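In structure tokens below, several structures.
Please treat every number below as a calculation from the coordinates, not as lab data. Just so it is clear, the structure is predicted and the values come from calculations on it, not from any experiment. Cβ atoms are built from the backbone, for glycine too; each structure is taken alone.
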Structure 1
Amino acid sequence: MLEELYRETILDHGRKPRNSGHLEAATHKADGWNPLCGDQIRLFLIVQDDTITDIKFEGCGCAISQASTSLMTETVKGMKVVDALALFEKFHAMVVDGTVDELDGLECLAGVREFPARIKCATLGWHALRSALAGEEAASTE
């Protein structure tokens with residue numbers, strides 16, 4: 001039953017991504033590309049007083065990359081930068097190592113670790129977030 005709810009959450013965010021679009025006044029941005037399956041993400045953020053006050057993304061790709069990025073934008077909007085970076089580490093550990101911590105509803109993506117080729121899809125938007133916050137305009141899932 002829980003697995004079905006997770007699947008529905010991923011499909012919903014994949015079909016109708018939240019925070020989709022361009023953010024003209026972005027203070028930070030980064031492009032991410034997953035050469036394995038061709039997913040592309042362009043992430044835009046407004047950071048004020050060390051807080052992510054707005055975040056949007058454009059891109060195309062599989063349901064996993066779109067859903068993960070959509071869920072990420074919903075979760076980190078309003079977060080302090082340091083907390084968003086800490087969440088990146090927890091999320092990455094969950095999908096790579098299976099370490100599940102309290103992740104504000106992101107646990108629906110934990111099953112990705114069972115499909116190693118999809119891990120890069122799930123982490124693409126997250127790598128773009130980390131790159132953008134570091135002032136880098138290109139993100140790698142490597």
Structure 2
Amino acid sequence: MSAPELEHLFTLTAATNLTGMIANGPMGTRVIVDASTGTFEGARLKGTVSGPGGDWVTVRADGSMQLDVRILLKTDDGADILCEYKGIGLDGATKITTAPMFQTSHENYTWLNSVVAIARGTSGGGSVTYEVYEVK
């Protein structure tokens with residue numbers, strides 16, 4: 001079997017806003033982050049991040065962050081695409097790696113339903129930015 005190849009899907013930037021925190025819970029510190037506005041753009045799709053959407057972060061004992069994200073992407077031609085991903089943030093979320101998957105019923109984008117992606121990103125200053133790649 002050959003090594004996977006990557007094809008750039010889009011760049012995504014979303015505004016982030018802390019909405020809640022449960023410090024020192026049994027699984028770590030839980031941080032709830034609103035991520036319901038932003039934009040994405042790539043060769044095959046572009047549009048806006050449309051609320052509601054957010055990240056349910058667990059800050060673990062070693063300082064790493066486990067991400068659990070659901071956002072709604074709305075393409076410029078009116079398609080709704082659910083984007084869900086889990087991942088790990090390191091160094092205060094300046095280094096993020098995630099594995100997005102997608103769900104849509106819009107005929108122009110049903111190809112996304114079979115895509116597994118990986119993304120690299122960084123956060124800070126009230127936003128998060130990802131480069132999202134389809135695994136081929």
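Given a value of 1.1 for distance in nm of label points 7 Å out along Cα→Cβ at positions 36 and 124, calculated from one of 1, 2, which structure does it belong to?
Numbers: 1: 1.1; 2: 2.8.
Answer by label: 1.
One of 1, 2 was used to compute helix-only ellipticity at 222 nm (-39500 (n - 2.57) for each DSSP H run of 4 or more, over all residues; to 500), and the result was 0. Which label is that? Present the calculation step by step, with values, prior to reporting the outcome.
Details: 1: -14500; 2: 0.
It was calculated from structure 2.
Suppose you compute relative contact order in percent (Cα under 8 Å, 6 or more apart) for every structure in 1, 2: which one lands on 29?
Numbers: 1: 29; 2: 23.
Answer by label: 1.
Using distance in nm of label points 7 Å out along Cα→Cβ at positions 28 and 52, single out the structure from 1, 2 with the greatest value. Can you show the working numbers first?
On the way: 1: 0.8; 2: 2.4.
Largest one: structure 2.
Out of 1, 2, choose the structure whose coordinates give percent of Cα pairs over 27 Å apart equal to 11 when calculated.
1
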